[in-house]
Structure I
């Protein structure tokens with residue numbers, strides 16, 4: 001029995017969409033406050049660096065960023081198709097390669113946080 005690749009892609013796409021739907025509006029609101037000069041106490045550099053320095057913080061940040069990358073890659077693939085680009089295999093390889101590179105870079109930079 002052959003392994004269905006689509007189920008893996010759809011699973012990551014759905015997980016990324018769920019993460020994006022729940023977390024991105026809150027992140028946009030919080031970073032809007034920071035951009036306006038009003039920094040809540042929890043968003044100060046020392047607090048965010050402390051969170052990103054812990055293993056649980058690294059795991060959470062890794063999953064949020066990487067799932068969002070894979071969700072965006074699949075959405076971009078669909079957008080290319082909607083705009084009439086019918087080279088689906090080339091587009092799929094390109095967008096998923098960018099998502100994979102972004103995932104690896106995320107892991108690298110999170111590991112580098114001391």
Structure II
């Protein structure tokens with residue numbers, strides 16, 4: 001019985017990832033940027049350590065976006081009427097994603113800019 005519930009847990013988690021990609025515009029943007037970074041990393045031959053850092057950045061931004069989406073959905077269910085507290089909760093949640101995205105972009109510049117400048 002435990003194996004079946006573990007399998008279901010993974011199944012539901014993958015369904016959540018798929019749903020967020022299908023329904024959330026920002027998730028599509030994050031995944032597109034991730035794919036561009038992967039292609040750039042292959043082309044520019046970034047190091048193993050740089051790949052590890054990029055993978056962590058991907059995970060942080062995409063995970064934060066998924067938590068943001070979940071928070072927004074739960075808040076909408078709990079309080080469907082307009083309320084400044086709802087706006088505040090959503091804004092703070094979105095701000096958390098933005099913090100990860102900005103940090104990841106800075107890390108990307110640190111990793112990729114020197115390699116791009118070498119090509120020029």
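Hey, helix-only ellipticity at 222 nm (-39500 (n - 2.57) for each DSSP H run of 4 or more, over all residues; to 500) derived from one of I, II reads -28500; which structure?
Source structure for this number: I.
Looking at structures I, II, which one was distance in nm of label points 7 Å out along Cα→Cβ at positions 75 and 91 calculated from, given that it came out as 1.0?
Of the options listed, only II reproduces it.
Computing mean count of other Cβ atoms within 10 Å over residues 11-18 gives 16.5 for which of I, II?
Label of the source structure: I.
Compare Kirkwood radius over Cα pairs in Å across structures I, II and report the one with the greatest value.
Of structures I, II, the maximum of Kirkwood radius over Cα pairs in Å occurs in II.
Have a look at I, II and say which one yields 32 for relative contact order in percent (Cα under 8 Å, 6 or more apart), as calculated.
Working: I: 32; II: 28.
The structure behind it is I.
Just so you know, all these numbers are worked out from the coordinates, no wet-lab data involved. Predicted model only: the values in this text are computed from it and were never measured. Cβ atoms are built from the backbone, for glycine too; each structure is taken alone.
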